[in-house]
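Structures follow.
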Structure 1
Amino acid sequence: MNFQHAYLFMAAALAANSCGPHTGKEAASHPGSPFAWVKYEAETARTSGTVQGPSRQYPTPEAEASGRTYVRLDKDGDYVEFTARAPADAMVLRYCIPDAENGGGRDMDIALLVNGQPRVEIPLTSRFAWIYGEFPWSNDPSLGQAHHFFDESQALVGPIKSGDTVRLQIGELGPSDYVLLDLVELETVPAAVPRPEGSLSLTDFGAVPDDTGDDSPAFAACVEAAGKSGATIWIPEGVFRLNGPRMRLGGVRIQGAGMWLSKLEGPGTMFDGTGEPLHVADLAIFGTVDRRVDNIPENAFHGNLGDGSTFRRIWLEHHKCGFWTTYGTKNLLLSESRLRNLMADGVNFCDGTSFSTVERCHLRNTGDDALATWSPTTLDAAGQPSTGNSFIGNRIQFPWLANGLAVYGGKDHRIIGNHVEGGVFSGGGLLLSSGFDAIPFSGTIRAENNTFKDTGGDSYIGQAIGSLWIYALHSDIEIPLVIDGLTIEQACGDAITVHGPKAAKDIRLANVTVDGADGHVIRIDPATSGRMEVKALRARDYRDPLVQNGNPENFGVAVRD
């Protein structure tokens, strides 16, 4: 979605209003919470459409929708309408429209009306949704097993006041057309970040915003000049197309006017690390990846990103992964950013990546673990574990495959204060695993004050998994797994599960609250061995007996007050 074009489309309708969407804002360019939007669920709005769900049946659109429920609009003029609860000037719309008959996607529009007056036509596309068949999937509908239904559009929509009536309405439809609306988010865009003094603007090297030309040569020239001079690269307001090959990027600082205002878009928005630190802020980077090919690194940022890279307030969509970091990456910080609608992981701190942090980020609709750290035995780190990585204060929604948070081996990782909602398939809130040929755990793994809602259930291992899933697969987990302040709500099956065939020897849980589970609170797989101690467990509304220990001779479970 072209943010600028959507804004320009409706500008004439607002010409009589002397206040544009940013006029009069005195706040800093990035104040307060990084989650400062207001969510409106389609199924709770006024609608002429049909509410579908709830259902967790996989694979269906209901299973991937927020609250397992959405609204189907399939008649000319169907709408969803709600009352704005807070001022806003920007919208995110999560939706599904049909695929093309032979795959590859199609395009539609939906009209936004405010207080009955047309405001803007918001483009919708299915080019980055709808995959088929078995893993790693295909874009061929003849293979069946359709899933990954939803995508999102973003638009600057002009002023919306608290109390305004906001309507999304479809026009004339073809015989098989429909729109599935899941949710709307409204927010106020911060004032533009000013251009840094002495910076090199992308437009100084020939780039033109909001056109159809390829700005890759200009971007490459600007990066080269900045690398020599030490100047900051300035990405001004507008959308800049990068259609060229992926680029090597490091040793530079890139600054945009804001993630809603400055955007790099196209197939060339994929960057390989050089081993030098990289600093990127206040910028959207949208790719064009519509399938998963694991031997091609179609990731926004990939490889060795050096020591001390920072990524603040960036927005990534339509890549395979947001970040896949490798040996040599350390002390990386990703904060206050949005990673959505990806074909695989949001972030994977892999292959010896150490002392790196993701904090206060929002991740949605990832096609593998949203946030992971993995210590494989087979890559460049040559037996060096990923060490000391942290995931802190993040919000994760609806991974359409795999877990919200995952730790595969390594040393001394921390998972603190995260909220995970809506696992779809193999979707635990947190997985602690010695699988995928991970270097065995060492040190202590700590998970504190995390909340998992509507997670767990069916999985690729042929057994249901818990919202907290401990999987001792390829090596014994010898070290303490320390889990304190865990809240599990509406678990799709058992709340906590431990699986073998290896041992998990020292699981320590304290201050655990389980509020609803479609199974046991704790279930131990017969194939595993080890020990679990649980202190201060509060549980209610669980379907099956509190503890199901499948191997009481070799696995001890102690639940204490």
Structure 2
Amino acid sequence: MNDLRARLPLVATSLLLALLVTVAFCEQQAHSNFANYHAAPSNGILMPRIGCPAILTSGSSLEVYFDPGSRGGKDWGLRLRSPFMDHEAKVVSVVAFESQSIWKLSAEVPKEAKRDLYDLVIYSRQETAVSFVERNSVFVVGESFPDTLRVGVITDLHYGVGTYYAYTTKVLRRTLDALSALDLDLVVGTGDIVDATADELPFSSVASEFYRLRVPILLALGNNDQYAIDKGFRYWEKHLAPEYYSVKFGAWYFLVLNSGNGLIDENQLLWAEKDLSAQPKELFKVLVLHHPYWNEPHPSLSSKLPNLIKANGIGLVLMGHTHRDEVRQDLTLNIVSVALSDEGAGYRLLNLTRTRVEYDQRSWAYDSLLVNYLQPNDYTSTGFAAHVSSRLATDSRLRLTFFLRSQLAGVTPKVDGAEVSRVTVAKELQGRASVEVSLKLMPKTEKIVKVYFEEDKTPPLASCSYRVEGATVFVSPSASDVGFGVVKVTVFYSDDNSTWTIVPVRIIERTEQYGFTATKATIFLKVEAEDGAGLKATKYLAVQVPDLQPMKTEAPPPTVELAVIVALIGAVILGVILFRRGKTLR
């Protein structure tokens, strides 16, 4: 008995240690690099996502969290697919995570996987009809991470669906295509990705817009994105990303927080502190959120977040919300960028080393470098062109990708204006052909790059409509082309149908408008369209301007003429009477 009493403290200590280890292990297991979901993603994959991708090297380990529900069993496979490559990854383990409905799959990225942005495909080996796909969610950098990270920053897209958003959607597409062409390592979106809405379509549609990127993107929630959440709709989680998360990129660590309501809740701050504490000190830490924290009155942003930044040595904070450029060196380097939805739309380009950030004081105008694919880049065209132009003072080295429909099995398309980097052509008729080309664009120049199976010999079609308001004529030109696509459309007007003046395009209330003030009652319009093959089409119209038509002069009242006529008739009658009286008197 005495021996047992002697051992009790040792047993109690052992039990306490075991309990502490168990608690610590459970806490470690419970913590993940992303927020808990409130709604299931549309494809069942919780991590990685298009808005929070996995970034890793060839041959490294990939962790995937997914919720198959009751489907698929426990035997799963994983593939990485891009337009140029398709790899089967070795699945190491599949275990339950936090609940029986969520699985954590660990796999090895094939060593032969080249640098590319891949779709993640998870499929059941037991039920062939069960699979899950997350587009553009795995970025393989190659055999090693870069020494310098080239990052593009966009913010305040305020994306929407409908005619009101047509111009800003065009700006977004041009920007994403330019950022892809620059062959960056990463793009960061600092919130207000959609315009405030409780509809689901803008969230699913903007995800589709991001598919055109060939580099990974990190997305942060803004107050406009938060609007749907406040209405009870979790479309952000369903189509884009968790509400907050972290991503490692070699020597860099990105912490993406949700300040959508102008605050960061306590649970999120606790999660962030825990996630930061688990990171090696040598990592360069970047914080991404929507609101500039110094402008917000809530203590979570005005005091707690600055303490978090200082305590954890965060070297860079990227933000949006104000729609204007701002750079501050307070606790750390703080960079705010202009909105992509305003008239002065733009984006930033940064170079991150392990110790510093290279940046410009001002964002680039979105049209500083333009990449315009002249047909839908979605495997539906058998050949088309891209129009690239630069307003920059330095050379631009670009990579463009063309996705065509192959006319002949195994035949490689022709390329004009660039060098072929890589190509993949389907072996079946009417299959897919993926082509990547590279080129150097000289300063302040433009160029047409064509990828095709057959020459384009069909000219474009041009048309237009117009409306007249007072003396102002508004023109709505349109053009189409079945070949390489339309490069440009130019509108002219003339007073005499021989001397022509170009009508400039202006952005009025977020729409492109061609308008001019007429000086004559009849004005002549000419619309010229040119396609990627240099073929042209012209449309002529005559426009009547009612307000400039000559005024019709009304005949004056016939008072004078009538009086003369009446007087003459009276004189004749009087003459007749007097003549007859004279005869009677005689």
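What follows draws every value from the coordinates through simple rules; no lab data is involved. From a predicted model like this one, the values you see are computed outputs, not experimental measurements. Cβ atoms are built from the backbone, for glycine too; each structure is taken alone.
From which structure (1, 2) was Rg and Dmax of the Cα atoms in Å calculated, if the value obtained is 23.6, 77?
Computing Rg and Dmax of the Cα atoms in Å on every structure in 1, 2 gives 23.6, 77 only for 1.
From which structure (1, 2) was distance in nm of label points 7 Å out along Cα→Cβ at positions 112 and 272 calculated, if the value obtained is 4.4? This figure was derived from 2. Mean count of other Cβ atoms within 10 Å over residues 304-311 was computed and gave 21.2; which structure, 1, 2, did it come from? Among 1, 2, the structure yielding 21.2 for mean count of other Cβ atoms within 10 Å over residues 304-311 is 1.
helix-only ellipticity at 222 nm (-39500 (n - 2.57) for each DSSP H run of 4 or more, over all residues; to 500) was computed and gave -1500; which structure, 1, 2, did it come from?
1
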